[in-house]
Structure formats: C-alpha cells, structure tokens
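Read-outs throughout are calculated quantities, based only on the coordinates presented, and are distinct from any laboratory measurement. In this text the structure is predicted, and so the values were computed from the model without any measurement. Cβ atoms are built from the backbone, for glycine too; each structure is taken alone.
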Structure 1
Amino acid sequence: MSIQKNILKIITASILVFSINCFSQQLPENEVVVFGLDIAKDATPALVSRILKANENPISEIRFEKGTYHFYPDKGFEKFCYISNHGDLMINTPFPLFNRNNLVIDGQGSTFIFHGVMIPFLIEDSKNISVKNLSIDWYQSFHSEGLIVANDEANKTFDMQISNEYPYDIRNGQLFFIKEYYQHTIGQSILFDPKRKAISFDTEAYTGITTKSKSEATFNIDTINYKYEYDKRDVDNKDIGVENRVTVKEIKPGLLRVFGHTKKMPPVGHILSMKGQQGLNRVSPAFSVKHTNGFNALNVTVHHAGGMGIIAENSADIVLDNFNVTPSQGRMVSTTADATHFVGCRGKLELKNCTFENQLDDASNIHGTYQKIVDVLDDYRIGVRMGHHQQKAFVIGRPNDHLGFVRLSESFFPYKKSTIKSIEYINNRYQIITLNDKLPKDVKPGDLVENLDGYPDLLVKNCTIRNNRARGLLISNPVHTLIENNFFSTEMEALLMPVESGHWYESGNAANVVIKGNIFQDCQHGGKNRGVIRFDTDDDNKNIAFKNIEIIDNTFNQFDNLILEVTNVDGLVFKGNVITNSGTFPQLYPENPAIKVANSKNLIFNKNKYQGKVNPNLLITGDESMSDLKFK
C-alpha cells in the first residue's frame with residue numbers, strides 16, 4: 001500500500017511539474033515594441049494593430065526611434081466618448097489603452113503631429129501607465145488667429161489680416177475657418193498682445209467678439225413646457241432665441257472686415273484668437289484618462305490640443321513631472337481649453353516642474369461633482385441627474401465610496417453621509433444610486449450629493465503659469481493642498497477657490513490649503529475687478545465654505561491694488577508676504593483696498609510688508625463682523 005502511495009505521489013508530482021512547465025511556456029513575456037521612422041508618414045495603423053493584439057501578446061513598453069511621426073484619424077481606433085468638460089462625440093485614437101497594466105510609452109524625444117479630430121492618448125480602466133519623452137502637436141490648429149490692421153469706432157468695424165495658415169470660407173456673411181476634418185466660426189474669442197505673447201491688457205473691454213443677439217422674431221416658444229429639468233445651456237438648446245450679430249466681408253484675399261461688434265474695437269497690432277462656438281470647440285484633448293490607477297507623464301510637451309492638455313476622471317495617483325503646455329509654430333495659443341483638469345480623482349495628484357502657458361483656459365482645475373437628487377425612490381435608492389451638459393455619463397463613485405448629502409441653503413457641508421452599494425446607469429443624464437444605509441429622513445429632491453472620497457492629496461510645485469486666458473489654479477479640494485514655489489502671471493485670478501454649485505456643478509470646499517513661496521506677477525490684467533487670490537461661492541450664501549488656509553512668504557508684484565478676496569472662510573493665516581506695485585500697467589481699479597473680507601472669521605494678518613499704492617488706513621475692508629481686523 002505504501003509503494004502504491006509513493007508511486008501515486010511521484011506521478012502526481014510529475015504531472016504538476018509538467019503542468020507548471022507547460023503553463024510557463026504558454027505565458028508570453030511582455031514585449032518591448034520598437035517603432036521606427038518607416039511608419040512616420042502615418043503611424044496610426046501600426047500602433048492600433050499592435051495595441052489591439054496586446055491581450056494575446058502583452059506589451060511592457062512601446063518605444064519610438066527619435067523623429068517626427070504623423071497620425072491621421074482615418075485608420076484610428078473608433079470609440080464614442082463622453083469626456084468631462086468636453087464635447088461628446090465619436091473619436092479616433094492611435095493609442096486605445098483599455099485595461100492595460102504596467103505599460104511605458106517612450107518617445108525618446110520624438111514629436112507626434114496629429115491631424116483632425118483625434119485623442120492622441122485614450123486611457124481607460126488601466127493601471128500604472130507611463131508616457132515620457134515626447135511632444136504633441138497638431139498640423140492645423142483648432143483655433144484661428146487674425147492680426148488687427150485697422151479699426152473704425154465711428155462705424156463699428158475692424159479689419160483682420162488672416163495668414164495662409166488659417167484658410168476660411170464666408171457663407172452669407174458668416175466666417176468659417178476650414179481645417180483638416182474640422183471647421184469653426186469666430187465663436188469664443190480673446191485678444192493677444194504679440195509683443196508680450198500674452199493676453200492683451202484689459203482685453204475684457206474689447207472681447208469676446210459679440211457674435212450673438214436676440215432673434216428678430218420668435219413665436220410661442222415660451223409655451224413649450226418640459227416635464228423634467230431642461231438645460232438651456234446644452235448644445236441642442238443654447239441657440240434658441242438668438243441669431244448671429246456679426247457679419248464678415250472680404251476686402252481682398254486674406255483681409256476681412258468685421259461688422260456688428262458692440263464692445264470697443266480691438267486695437268491695431270493685436271491678434272484676435274478665435275476658437276468657434278462654445279459647446280462645439282472642445283473635441284480633442286491630448287490625454288483622456290478615466291478609471292485609471294497610476295498615471296505618470298514625464299518630459300512631455302503639449303504644444304496644442306483642441307480642448308485640454310489632459311483631462312483625468314475618476315482616477316488615482318497621477319504625477320505630471322515636466323509636463324509642459326506651450327505653443328509652437330509662432331502661434332499665440334497652446335491648448336484651446338485648460339492645460340490640465342481633474343474630476344473626481346483621488347490618491348496623490350502631483351504637478352511638478354511644469355510650464356502652463358498661452359492656453360485658452362485655466363492651468364488646472366481640481367474638483368468633484370455635485371449631482372442633483374431628482375427622485376427619492378425608496379429607503380435606499382435615489383435617482384440623480386447630471387447638472388452640466390459637459391458632465392454627461394459621469395459616474396459619481398464606486399461601491400463603498402462615501403457619499404455626502406448637501407443642502408446649500410443650510411450649509412456647504414454634508415448634513416448626512418452614507419456609502420454607495422451600487423450605481424445603475426440608466427442614461428447619460430440619469431442614474432440610480434443604491435446605498436448601504438437608509439436614506440436620511442429629511443432627504444428631498446433638489447438636494448445634492450458629492451463623493452467625499454473623490455478628492456486628492458494635491459501638490460503643485462516649481463511650476464510656471466503665465467500668458468493664458470482665465471485663471472491659474474481652481475482648487476476645490478478639501479483633503480490637502482500644497483502650492484509652493486510657483487510663478488503666476490494670469491489674465492484672471494492666479495488662484496480661485498470656488499464652490500460652483502449652480503452652473504458647473506463642481507463640488508469641493510477648499511480646506512487645508514498651504515500657499516507658500518510663490519511669485520504673483522501682474523495677475524488680473526484682463527480687466528476684471530477681482531483679487532489675485534479669491535474665495536468665491538456662486539450665490540449670496542453667508543455660510544462658511546472654506547477652512548484652514550495658509551498664505552505665507554509669497555511675493556505679490558501687482559500693477560493694481562486688490563490682492564486677496566476672502567469670503568466664507570473660517571481660519572486663514574496671511575503671513576510673511578511682500579506686496580509691491582509693479583507699475584507695468586495703469587491701474588484699472590485704484591479705489592480698491594489690498595484685501596476684501598466678508599462672511600469670514602478667525603483671520604490672522606501678520607509680519608507682511610506692504611509697498612503698494614493703497615492708503616495704509618484702507619488696506620483691508622470688511623463687513624460689519626470685521627471691524628477690528630488689522631493688517632500687520
């Protein structure tokens with residue numbers, strides 16, 4: 001019996017060894033795939049073909065021989081994409097990175113040039129993806145530029161010289177710029193000063209070009225009733241009741257005269273940047289990252305994109321190191337929207353040693369989402385609606401994430417918390433959330449929910465942010481934020497900490513924020529009457545929204561007075577800062593103090609040096625609760 005047992009053990013062991021050997025032979029090693037310049041004329045099909053075989057033949061690295069590679073959409077992988085803060089559309093990509101893990105893409109200094117509506121890197125449901133040592137550009141840009149060569153205030157016209165880079169077509173007085181696979185109208189526009197290669201001083205007085213006015217006639221449209229909430233800003237609805245105001249006439253090839261603009265005529269010598277109609281002009285971000293844990297971009301330059309440099313959603317542990325957004329080819333504009341944008345991201349988020357310049361929106365926006373409760377279905381289920389039309393299909397969380405119930409009329413902070421059991425996707429505007437716990441007894445339609453786990457530990461360090469439209473950083477992050485040793489020179493606020501609950505539905509109350517050792521140079525030069533650093537809620541709510549803010553050892557070298565707007569803050573230290581007047585531009589609002597305070601408490605101003613132009617007795621103005629506040 002013992003002999004039989006020993007024989008059985010030997011046979012079993014042999015079978016096991018044979019099985020292990022066979023299994024190990026069947027598992028292919030992850031391959032380092034090298035592409036050379038033989039695919040450079042259109043690298044798209046070769047990339048798509050190899051990546052789609054990665055399940056059977058895994059890849060650890062895709063490496064490019066250094067050179068210039070072109071990518072066309074015609075043979076790209078096609079997918080319909082809902083992308084936060086962009087248009088929703090069918091796109092093509094050469095890098096369909098779905099369910100990929102531990103992959104490195106190394107350009108080795110290469111330049112990738114894209115043609116038409118594409119997303120260069122489409123990354124979803126993946127882990128530990130790294131992209132390094134490459135630059136991204138478009139052969140034809142998604143915006144167009146015109147040099148102002150004449151203006152006539154009396155007749156309200158101005159003339160633009162259009163270079164050969166921007167082909168156009170005029171149809172019934174309407175201007176269309178024609179690109180490969182794409183076209184756009186004047187749409188959203190802003191002025192650049194070519195001498196500074198930055199947004200023109202006081203551009204708000206001249207732009208955007210007032211392209212729309214009320215329709216000449218409408219009939220009975222006010223009688224249309226909608227059973228459910230109706231989004232007037234949606235692409236399908238926003239032009240109801242409006243018509244084109246501006247018309248364009250060709251004086252000679254390349255020279256256009258613009259009629260019907262109602263603001264001041266743009267000054268001669270400045271460049272008008274035009275990117276087409278809002279809602280239709282964000283179609284090609286350079287990176288779209290969704291539901292991915294671990295994304296690194298190292299030594300990457302985005303020269304242009306028809307949207308954002310990177311948009312990341314519901315992802316974790318993102319590091320951008322030497323990730324630069326900067327224009328090329330003599331253009332005034334880099335990306336046509338934000339340089340970077342992060343929605344519902346968690347873990348660590350680091351932006352280090354980056355340059356963000358000349359983009360047509362913010363350097364970065366970090367936030368969650370509010371979703372509106374429209375149905376209380378039973379003790380455990382609610383139906384929620386996506387508030388903004390560019391949040392369609394966004395899923396607010398994952399099982400066991402903490403959900404906060406918010407009623408902004410009472411507080412900016414949750415009145416109740418629970419955890420998610422499941423989310424049932426019904427359509428791009430409506431989902432059903434099932435909770436692990438019973439709903440609060442007083443929950444009602446109209447309340448908001450936010451994912452309390454969908455915020456990161458944020459670091460922005462050693463970055464340069466300048467020459468762009470709009471703001472530097474929008475911070476709606478209640479976890480922890482360190483903004484250190486950066487340079488800001490922005491057309492609007494350098495730092496905006498908002499609660500945007502009624503339009504963008506972007507959740508998150510900034511808290512535990514340290515702003516240290518930064519230089520703020522001539523921010524707010526676009527013409528708006530706002531502070532360089534501003535806390536803001538989108539209504540007149542007097543409740544506390546922001547907590548535990550430190551602004552220390554910074555330098556503000558500003559042409560105008562207003563440095564800091566503090567509203568709805570509990571706990572702020574403003575210490576060791578130096579404020580000087582640059583004299584770069586004439587003051588737009590000399591009546592302003594340096595600091596405005598409202599609806600706030602527990603504020604400390606200490607050891608600051610002021611060398612600006614405000615009367616020393618009027619450095620700080622506040623509401624009735626701030627009468628004893630002193631600037632020291």
Structure 2
Amino acid sequence: MPAYKAPLRDMRFLINEVFDYPAHYAALSNGKDADPETVAAILEEGAKFCEEVLSPLNRSGDEEGCHFENGKVTTPKGFKEAYAQYVAGGWQGLSHPTEYGGQGMPMSMGLFKTEMMGTANWSFNMYPGLSLGAMNTILQHASDELKAIYMPKLTEGTWTGTMCLTEPQCGTDLGQVKTRAEPQADGTYKITGTKIFISAGEHDLADNIVHIVLARLPDAPPGTKGISLFIIPKHLPAADGSVGAFNKVVCSAIEHKMGIKASATCVINFEESTGWMIAEPNKGLEAMFTFMNTARIGTAIQGVCHAELSFQGALRYAKERRSMRALGGKKEPDKVADAIIHHADVRRMLLTQKAIAEGGRAMIYFAAQYADHMTSGVIEGDAKKVKHWDDKLGFLTPILKGFLTELGFEAANQGVQVFGGHGYIKEHGMEQIVRDARIAMLYEGTTGIQALDLLGRKVLIMTRGGAVREFTGLIARFAVEHLRNAKLRRYATSLATYAAEWNVLTTRIMLTARKDRDSVSAASYHFLMYSGYVTMAYFWALQAAVASDKLAKGGSEKPEFYKAKLATARFYFDHLLPRAKGHASSMVKPSKSLIKLPVEHFAFE
C-alpha cells in the first residue's frame with residue numbers, strides 16, 4: 001500500500017492563493033478563530049496524524065476486515081487505538097459549536113481534515129464521517145432538548161452517528177420505506193423495521209451509536225410525502241448523560257464487500273426501539289437532505305482521495321521502475337533502461353491522475369466555501385441565508401459526487417496500469433485502492449441518480465435552467481477578464497465556448513423534454529459528465545491564472561510548483577476536456593435508441 005504523504009503545498013495553494021480563505025474566514029460569523037496561523041497548525045497536525053497513525057492501518061485493515069459475532073462488530077487491529085487518539089485530539093468537533101464542546105471552526109476546516117483522513121485510510125474515515133452528517137442534521141432540525149442530550153457526546157466523539165435510509169425493498173426509492181413509528185403517550189415513538197447498508201452501524205470504537213432513521217407514522221400518506229425522521233440511540237441516554245439501557249437496536253449481519261472492508265456495513269433491526277422525532281411530521285426526507293448533502297460532498301472527496309493516493313503510489317513506482325528506452329532518446333544512459341516516467345504513455349496516465357486529484361480538490365474547496373456560508377446561516381438562525389447557499393451548493397453537489405467519483409475510479413485504475421502486472425498483485429496495494437474506490441459511485445446515490453438529480457430536479461424543474469446560467473456566468477466573467485492575457489487566452493477562449501454551449505444544450509434538452517419525457521433520463525448521465533468536465537476546466541484555468549501571476553511577479557516560492565500547475569492545466573485542456581464534446585453529442589441524441597428495443601428482446605436464450 002502506498003505510504004500517504006499529505007499534499008500540504010497544494011492544499012495551501014488553494015486555501016491561501018486561489019480561493020483566499022483568510023479573507024473568506026474573516027467575513028464569516030464563525031470564522032474569527034480560523035486565522036492563517038491556526039489553519040496552518042491544524043493542517044500540519046492533521047497531516048501528522050494521518051501519515052503516522054491512519055496510513056499504516058490501511059492495508060492491514062483491508063486484510064483483516066471487520067469481525068461479526070452475536071450482533072457485535074469488532075474493528076481491525078489498531079482501529080480502536082487510532083480512534084481513541086482521534087477523540088483525544090478533538091478532531092471530531094473541529095467544525096462544530098463550542099457550546100457543545102467543539103472548536104467552532106468553519107465547516108471547510110472539517111472537509112480539509114476529511115480529505116487527509118480519507119486518503120490515508122478511507123475505511124477508518126467512514127466511522128467519524130457518518131457522525132458528521134448526523135451532527136449536522138441534529139443541529140439544524142432537532143429541538144434544543146435533543147441537541148443538549150446528543151450533541152456534546154457526538155462532538156467529543158465518544159458517541160458516533162449513522163444515517164438509516166434504505167431497506168431491502170427500497171434501493172434509492174425511499175417512497176417504499178416500511179419502517180413504522182408508533183406514537184407513545186410520553187411523546188416518544190416505538191420504531192420497528194429493518195435498514196440495510198448502514199455504514200458504521202455497529203462497531204467497538206465508541207460507547208454509543210446514534211441512528212438518524214427514516215420511518216412512517218401510522219397515518220402517514222403514501223410515498224415520500226409520508227416519511228418522518230427520528231433519533232434512535234443504540235443505548236438510551238441515562239439521566240447523568242452516560243449510556244443507559246439497551247434500546248433494542250440489533251445488528252443482524254455485516255456485508256461481505258468488494259472494498260473498504262475495515263468499515264462495517266450493517267443490517268440494523270429496530271425492534272420497538274424508542275425514538276424521538278426531529279423536524280416536522282411527514283417531512284423527514286426534506287430534513288434528511290441536510291444529511292445527504294453533507295454525505296454526498298464527503299463521498300465526492302472520496303474521488304479526490306483515491307485519485308491522490310493512487311497517484312502518489314504510481315509516481316513513486318514510475319520513477320523507480322526501468323523498462324526500455326524513451327522514444328525521444330536515452331534519458332538515463334548510465335542505467336540499464338530508462339525509468340518508465342520518461343515514456344509518454346506513462347506520462348499520460350500520471351498526468352491524468354494528477355489533473356483529477358488537483359482539479360477535484362479545487363472543486364471541493366470552492367464548494368466548501370458555499371458550505372461555510374450555509375452553516376454560518378444555521379448558527380445565526382438566518383433561514384433565508386441558509387436557503388440561498390444551500391440552493392447554490394445543491395447545484396454543485398451532484399456534479400461533485402457523480403463526476404469526481406467516476407474520475408476518481410478512473411485514476412485508481414490508471415495507478416494499477418502504471419504498475420503493469422505488479423499492480424494486479426495485492427502486496428503493492430494499488431488494487432485495494434480500486435476496490436475501495438468502486439463503492440463511491442454507488443452509495444449516497446449512484447451516478448445515474450446524481451445525474452437525474454442534477455438535470456431533472458436542479459436544472460429543469462427547480463431552476464428552469466437558471467442554475468446553469470448562474471454558474472456559466474461565473475465562467476464567462478473569468479473568460480472576459482483573461483481574454484487579453486496572451487498566456488491565458490487559450491483557456492479563456494475555450495471556457496467562453498463551453499459556457500455558451502452548456503446553456504444551449506440545456507435549452508435543447510428542455511425543449512425536447514416537452515415532447516419526449518424519456519429524453520431527460522437518456523441525456524442525464526452525459527449532461528452530468530459534460531458539466532463535470534467544464535466545471536473542472538474552469539478550476540484548472542483559475543489555478544493556471546494564479547500560477548501564471550505568481551511566476552510573473554517572482555518571489556521566494558520555488559517556481560517549479562507553479563510551472564507544474566501550468567503544465568497540468570495545459571494537459572487537462574488538451575487531453576481531458578475534449579471528452580466533453582462526446583458527451584455533448586450523446587446528450588442530444590433521440591431517446592428512442594435507448595428505449596425502442598422491447599424488454600423481451602433483451603433476452604439471450
């Protein structure tokens with residue numbers, strides 16, 4: 001398994017030079033403590049924990065996996081001790097209110113931490129990661145009484161949280177949820193039902209597990225309009241805040257998975273378990289979207305994590321592995337052969353990984369500023385502000401989740417390819433990255449679901465194309481600003497063309513959908529991927545602009561970093577962005593080529 005090294009220089013580049021986080025934090029009501037020195041110290045300490053504690057457990061955790069016996073899950077060797085260090089370091093409450101024991105930092109600080117943890121050891125990251133979504137949902141929708149009970153323990157990390165959505169018959173169609181919630185005289189509910197695919201649903205890391213659960217009231221209307229949201233702890237809280245009686249929350253099995261084997265994915269049975277409603281009756285799915293947006297950004301980070309880790313492993317190997325001579329002439333004449341990094345096709349794979357990891361990181365860090373504004377609105381109790389930034393983030397979320405996990409998986413595969421046959425061998429650890437990455441395109445909504453959410457819900461229904469017009473306006477302003485710059489003109493011209501085309505394609509689909517409803521589903525995947533390639537192009541152009549300016553002005557920073565940024569931006573525009581043209585062509589093709597074939601003709605008897 002590649003040893004993880006936190007890419008702090010690239011992180012600092014985005015935080016300080018591209019997105020000006022110091023000014024961003026200064027403008028936030030909860031950002032006063034996130035001064036540059038504090039941020040730098042937190043990043044350094046986070047990197048140290050991830051490199052020295054979590055990374056060494058990545059391969060061993062995969063090999064050992066989780067153990068399940070009599071309803072109890074035991075995590076792999078070293079995980080419990082690592083989690084104790086995580087709790088002792090105060091990492092869980094980094095971005096949560098001080099009134100509950102947190103450090104009160106903006107949400108983006110938590111995302112930076114999550115990226116490092118996830119790259120070092122994604123399986124470990126799942127345990128505290130699920131808690132974050134539960135905490136955010138409770139903060140926004142639970143009563144003050146429930147917050148006082150659960151938030152301090154969740155914030156310190158001695159209790160963890162989960163999200164319990166789907167059931168055996170549901171999949172993504174949560175309108176089919178059957179879990180029942182019976183009202184009790186004391187205001188609580190008795191919840192009965194089975195939930196599946198519950199990440200971190202049972203483990204030995206914390207004293208208690210707090211489940212956020214979708215269920216139906218007896219008089220609930222059918223479908224998604226009849227779902228409510230509940231807090232159900234594994235153990236009932238005692239009066240003194242400690243763990244009380246068992247709440248009949250039973251883990252009946254854990255899944256045997258392709259990857260992230262050190263993370264327990266559970267089947268959870270609620271057997272008349274006591275729960276408390278959060279949010280309004282029958283509006284649980286709306287409240288759950290707080291959780292889902294958080295989870296989907298966290299999953300989008302997974303694409304960046306696996307691209308980064310695979311790139312680090314492939315780069316080291318490509319510098320050491322010798323095979324043949326470069327076609328352009330001997331690069332290392334004193335060696336038996338040239339290192340494979342001198343071969344153009346290996347360069348293509350490495351640059352693809354680098355472009356995906358660093359371009360995806362930029363996309364995440366930009367969206368993190370939206371999340372900061374949204375959460376500061378929650379803290380301020382400003383519902384209008386929350387909705388404004390949640391809507392802006394909502395447009396980007398499916399692009400981030402769908403596109404970055406697809407490309408993250410591609411980057412992981414490229415890492416195996418760089419290693420050649422050695423990449424297929426378990427001992428090198430590259431195949432584990434592929435297995436771990438594969439789930440990212442499935443959970444929290446498959447790529448197809450993200451595509452339908454983006455095109456069908458966010459673009460066509462909710463904004464009538466307005467979300468695309470708003471974001472392409474941002475791209476167009478960058479293009480206009482840099483058209484006269486000889487070094488950046490190629491990026492500005494290309495972006496202006498793609499921004500215009502993105503709007504034209506959106507309009508064409510809107511018009512076609514009036515007569516052919518299937519056209520939306522047929523176009524959605526290509527629309528999402530097109531949106532992703534153009535969005536990443538904008539952020540590569542933005543990085544190129546900053547790097548070009550730094551090189552022009554000189555300074556103490558080593559110029560090689562900025563030159564590498566410019567070279568990677570050129571590679572992205574030359575070799576990866578052209579893929580968008582294929583998606584553009586496919587998204588406007590008639591849907592009949594997809595739906596004309598009768599179902600019975602799919603048979604192969």
Structure 3
Amino acid sequence: MMRAWAWLALGLQLGCGGGVGSRDLDGDGHPAELDCDDANPTVWRSVTGWADTDGDGFGDTAWPVTCVGDTTQGWVQEAGDCAPGDATRWRSVPGLHPDADGDGATGPGPVTACVGAMLAGYQEQPGAPDCDDGDAKVSALSVVWADPDGDGVGAGIPIDWCPSRGRPPPSGYALTEGDCAPGDTGRWRMLPFTYRDADGDGFAVAMEGTVCSGEQPPPGYDTVSAPEDCDDRNAHRTVRVERWLDPDGDGYGDGAPVLRCVGPGESAPGDTFQGGDCAPGDGTRWRPLYYASRDEDGDGRFSRSAGAVCSGFWLPQGYSSAERDDDCDDKDAARFFAWSVYADEDGDRVGSGAAATVCAGTAVPTGYSTQATDCAPQDATAWRMLGFTYRDADGDTYTVAQGGELCAGTTLPAGYGTQRLSGEDCDDTNATAFRNVTAYADTDGDGVGAGASTVLCTNGKVPAPWSDRGTDCATEDATRWQELVARHADHDGDGVTAPISAQRICAGQALPAPYFLKAVGNDCDDADADRYRWTYLYRDQDGDGVGATPREMMCLGSAVHAGWSMYGDDSDDNDATVQTDEAAEEELSLILDL
C-alpha cells in the first residue's frame with residue numbers, strides 16, 4: 001500500500017506526467033488516451049465530419065462532428081448542405097432560371113439556387129418571360145385599355161397586364177378596345193345608319209355612315225326608313241308640294257308648278273292654286289286639296305286615308321299630304337302604335353310564344369313584352385338561360401366540373417356557378433364527403449395501418465378503422481406499430497448494455513427490453529448479470545489484499561474475485577506480512593523533501 005501511495009504522490013508532484021497504466025473513466029472499453037470523450041461511454045473515436053440533420057448525405061458546416069461511437073448515422077464526412085433542414089435540397093447551382101409554377105416560362109434570372117438531384121422550380125435554360133411565376137395557367141402578358149367611363153370598352157394606348165389567377169383587369173381598364181366616346185358610358189361603339197333626321201321632326205333623309213352609339217344608334221340616326229324630309233335642317237320644313245306663282249296676288253297662279261318645301265298646312269307668300277272655287281260662300285276655302293293620310297282622333301298620328309278636301313292655302317287640321325300609316329287605331333287617341341309583342345304570363349317583363357300585334361300608346365301594354373326569350377313562362381323568377389361550369393348538388397361548397405345552361409333570373413340558383421368554390425368534390429351527393437384521402441386498414445386499432453392503400457371520399461380526415469399511415473409492422477398487435485433501430489442490448493438484465501449489430505425491432509413508442517438505441521455502460525459479459533465491467537487486477541497469491549504484477553484485464557461485477565487485488569505493488573506476494581518496498585519508501589521520502 002505504501003508503494004501505491006508513493007506512485008500517487010509522484011504523479012501529483014510531476015503533474016500528469018504519467019501513471020501506472022491507461023485509464024477508462026467512462027468504462028466504454030477504450031483507454032482515455034484513445035478516447036475522444038472519456039466522459040461519455042457512447043462516443044470514443046475521433047472523426048472529421050458534419051451533422052446531417054435531414055439525412056441527405058451532406059453535412060451542415062455550422063455543426064462540425066469530431067467524436068462519435070459506432071454509429072454512422074446523423075453525420076457525414078462531406079459538408080456544404082445549402083438547406084440543412086430539407087432532405088430534397090443540398091447543392092447550390094448558379095445560372096438557373098426560376099420556374100416555380102412549372103409552365104415552362106421563366107422569371108428573372110439567372111440566379112443561384114439551392115436544389116437537389118432535380119432542378120425543381122428552376123430550368124437550366126431561360127424560357128419565355130413569365131409575368132406570374134405562381135400561376136401555371138398564365139405566363140404571357142396581355143394588354144388592356146383605359147376605360148374611364150366604365151362601360152367595358154377602352155381606348156387609347158394599351159398597357160401591359162398579367163391576367164393571372166382569373167382576376168379581372170385593373171380598375172379603370174378594359175379588355176376590349178375601340179371606345180368611340182371614352183367619357184360617355186352610354187356610347188362605346190360605331191353603328192351604321194342609313195337614314196338621318198338632324199332636325200328631329202320625324203322626317204328623314206337617306207344617308208349612310210356610322211355613328212358612335214350604345215346598344216342602339218342615338219336619336220336622329222336609324223336604319224329604318226321614315227317619311228322623306230325635304231329640309232333636314234329645319235323642323236318646320238318637311239314636305240315638298242306643288243305651288244304656282246301668283247304675281248298679282250289674286251289667288252290664282254299661272255304657269256308651270258314648282259316644288260316648295262313647307263311644313264304641314266303651310267304656305268308661302270305668292271303661292272296660289274289653279275282651278276275653280278270649291279266653297280264660293282267661304283273666303284277661307286276655294287280649292288280641293290288631296291290628302292294621303294288623316295288624323296281623325298287628334299292624337300297627332302295619322303292613318304292612311306286618301307281623298308280630297310275643300311281647303312284654302314293648306315290642308316286643314318287633321319289632314320296630311322304625306323302618306324303616313326302609323327296610327328293603328330285612328331278612332332282612339334290613346335292608342336296609335338302597333339306593338340309587335342309576346343305574351344308575358346308571369347309578369348317578369350319577358351314574353352314567350354308566338355308574336356302578336358297589339359295597338360297601344362307609348363308603352364308596351366300590360367301582359368306583353370317585346371322580348372320572346374322567357375324560358376319559364378309560368379315562373380316570374382326565371383326568364384333567361386344562364387350558363388354554368390361547376391355544380392354543387394349537396395351544398396358543401398365543394399364543386400364538380402359540369403357545364404350546361406339553366407333557366408334562371410338575374411343570377412344562377414344555389415348549386416350552380418361559373419367558378420370553383422372550396423375545391424373539387426369527390427362525392428357531390430353527400431355534403432359530409434368532399435375530399436379524397438389515402439388510407440390504410442388499421443386492424444388492431446393502434447392508429448397505424450398496413451397493406452395496400454385505398455382512396456376514401458371523406459370530410460378531409462381519415463375515419464376509423466383506417467389510418468393515413470401504412471407502416472404498421474404488427475397488424476394484429478396494438479402495442480406495436482413501428483420499426484425502431486436497436487444498437488445495444490441488455491440480455492442478462494443487469495442494467496448495463498453491450499453493443500450489437502444494428503437491428504430493426506417492431507415496437508411501440510419505445511424499444512422493448514432488452515433493446516436500446518443508446519448505450520448504458522459497456523457490459524463485458526451480457527450473458528452473466530454478475531459481470532458487467534472491465535477492470536485491471538493483480539494476482540494476490542499470499543492473500544494480503546495487495547497483488548503483484550503483471551496485471552490482467554478481467555470482466556467482473558461489483559466485487560473483486562478472491563486471490564486478486566486492484567493494487568499491484570506487493571514487494572513479496574508469497575509473504576502476507578510483507579507488502580512494502582523499503583527502498584521505495586526511502587525514495588518517496590527523498591521526493592517529498594524536495
């Protein structure tokens with residue numbers, strides 16, 4: 001024992017200058033001088049590597065690895081991972097062109113991007129310029145025109161516009177050009193006309209051209225003939241009549257007649273008529289005048305009724321020399337216009353059936369309409385066909401693509417639309433089922449399925465007895481469902497593990513006994529619970545508690561075997577009374593006196 005203390009004192013004096021043998025503080029079987037971390041039994045060998053947190057085979061330069069055990073997982077010897085948290089990307093590639101939506105058109109580039117084996121979201125060569133790299137349906141720029149009056153037709157110099165995600169043109173712009181009146185919402189397109197009534201007197205002249213219009217040509221322009229106007233600049237001059245010059249003013253003209261442009265019942269100084277007096281006792285009438293139409297009811301509208309009447313210079317009120325036949329009932333002043341109408345049975349202002357002619361005033365009579373497009377004559381809420389492209393029969397806001405037309409009112413009824421709602425419906429007959437999910441049979445009810453996958457139409461969640469995972473390694477045992485890796489085992493149950501070859505064990509939340517992922521000590525004999533640690537011992541032949549060299553590495557438990565000792569400085573191992581070397585004692589005294 002004194003010899004042991006002498007060596008300990010010598011070690012303290014010289015300051016870690018050596019010892020009696022190699023140490024193994026963590027008991028992992030690797031001497032301290034060869035163990036890169038002698039305080040951790042799970043690691044012992046020095047390496048140069050980097051942490052590989054995403055398992056893509058490339059390490060994170062921010063996390064170097066220098067000391068490991070027998071595992072090769074979780075670290076690699078190659079660094080440079082540009083996306084340490086994403087196993088699909090690890091390398092930086094310059095000169096790429098972005099194509100996030102995969103439509104072949106590319107965004108601004110080239111750029112340097114972090115990618116994996118495939119250039120997902122990028123292309124090596126530039127494609128056509130993409131105005132919206134987030135929408136695969138749109139890439140090329142379109143143009144729109146300024147529409148300050150909001151009538152849906154623009155004009156002027158177009159601007160570029162990216163029509164992505166189905167959005168409408170910017171506010172104040174339109175997809176259609178050609179607005180002939182950009183500041184007037186009632187006019188936007190050029191329509192042809194063949195007759196002109198510039199003075200608004202109801203008489204027109206033949207004239208062809210185009211005029212800036214809305215749905216119909218503006219007042220004064222028409223494609224339907226009207227009575228010919230002899231002076232379209234003066235509303236009081238409409239009809240050409242024959243007149244004779246009367247230089248002496250006796251009321252009788254002479255010579256060839258001339259055509260004069262006058263208004264109804266109008267004459268001019270010097271005008272006279274040939275022939276005898278048809279009313280000798282009436283100074284206001286003396287000659288017969290022929291008329292082509294008559295207004296018997298005084299509503300201002302004439303019906304064709306040719307004849308002659310005794311008059312003076314002009315036809316009396318209620319007669320006209322123009323052939324006008326637009327009064328459909330010349331006996332009733334409230335009715336004068338022949339409307340071409342269709343029966344409106346449900347009162348929605350849209351008719352149907354065969355056309356009919358009804359004599360009325362300025363408005364379409366009740367129960368009739370000038371439109372014949374009512375698709376539901378008995379339903380006032382529906383009168384026109386509207387197209388739809390999506391159907392939601394069960395009302396769950398998820399739709400199926402289905403096109404057609406439907407008789408409706410101002411809008412399509414519920415369940416029909418022209419836009420996709422929440423998403424594609426996998427069962428449009430059931431409001432609780434609208435999304436396809438992939439599921440696996442979970443026969444033991446542990447939440448993890450197995451076998452071939454199947455597709456279920458659900459509310460978005462996988463119902464029991466199914467699971468969204470198909471990795472159950474024990475389909476009939478609810479306590480086990482996943483494979484865990486075991487690298488250590490405690491077969492003898494002494495609480496100390498020994499390394500084993502990596503095994504995949506079907507388990508539950510944790511590995512079952514006797515398996516472990518991480519080491520617990522370093523069992524030197526995993527078949528004997530009484531032996532679990534390596535220790536250097538010296539043979540003690542005289543049984544005095546101190547042995548002598550040479551030492552041996554032995555596998556034992558908490559106690560030292562009989563005939564052996566942890567100490568090896570017995571100067572005479574055959575004599576139990578002798579343990580100390582006097583020369584060593586003297587040597588120690590000299591050292592301590594220094």
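Tell me which structure, out of 1, 2, 3, gives 13.5 once distance in nm of label points 7 Å out along Cα→Cβ at positions 258 and 490 is calculated. Answer by label: 3.
Of the structures labelled 1, 2, 3, one was used to calculate mean projected area of the Cα convex hull in nm², for residues 50-201 alone, giving 10.8. Name it.
2
Can you say which of 1, 2, 3 returns 38.2 when Kirkwood radius over Cα pairs in Å is computed? Computing Kirkwood radius over Cα pairs in Å on every structure in 1, 2, 3 gives 38.2 only for 3.
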